[in-house]
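Derivation of every value follows stated rules applied to the coordinates shown; laboratory data play no part. It should be emphasised that the depicted structure is a prediction, and the values quoted were computed from it without experimental measurement. Cβ atoms are built from the backbone, for glycine too; each structure is taken alone.
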Structure I
């Protein structure tokens, strides 16, 4: 699959998953915080003025965020890029997209630096884990390829 096709495919998939995951997580977090299923932050519902309209807006925005996040994950398939470069690039894209959306949807407040830094720290930990997982996976593949090449070299001397 070429890069453009992969970007489109992952972006479309990301829109659907972004809507499902975004609204689902909001419902779970809303239930944990308020002991009732709340698909949107109450502050966002107050800002919009209508719970149904707020939910539709949130779902669409979560879809857009999912599309951008998943579409930009194609950097992991660029063979000329290192895993570190892909991870840092994707992290920057996600952060640039996430924070304005989180502020608009009232998930976070720009004035609550502790909450913002906690989210940032959690994202950093997640990305370190992603990088480590990709690095170890790539290293294992390289070792396997080298083992296969060594075997071919030993069984078919030229």
Structure II
């Protein structure tokens, strides 16, 4: 059930989202930044908060970002939507290897995925591959129709942040 990689967003031709099976998708992008800087953007709360919420999602704010990025550590992301709606994403880190891999659970619902992000050094560039594996086909379908659509914009925002820092 593989689909060919395709550009997943109109503004970002560098991020590719691919359904890999009935339970899994990946998103891949090469960033023009060294691996240490890219990895740091995923583990430092102040930095993560600057790029994670898509700018095209008006009214959504990441109001609290707690990341204890170590094997066995936990995370909690609190979002505000408008003036009253709030949603929290949380889980634990299953595996953390500095500058190589971060794996975490998504425990906010029954359809929560296991997410892994790998970092591959390509000279002065870094390839990031995000993979999500869902417990059911329905969970994957829901993600592909919602959160996966935001990844190209999120990765573009990360690329811009890294370019500004470099």
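Give the label, chosen from I, II, of the structure having the highest value of distance in nm of label points 7 Å out along Cα→Cβ at positions 125 and 141.
II
Source structure of the calculated read-out (distance in nm of label points 7 Å out along Cα→Cβ at positions 21 and 37, 2.2) within I, II: I.
So helix-only ellipticity at 222 nm (-39500 (n - 2.57) for each DSSP H run of 4 or more, over all residues; to 500), computed for just one structure, reads -8000; which one of I, II is that?
Details: I: -28500; II: -8000.
Source structure: II.
To which of I, II does the computed value 41, 17, 13 (semi-axes √(5λ) of the Cα gyration tensor in Å) belong? Derived from I, not from the others. A value of 13.4 was derived for mean count of other Cβ atoms within 10 Å over residues 45-52; which structure in I, II was it taken from? Derived from I, not from the others.
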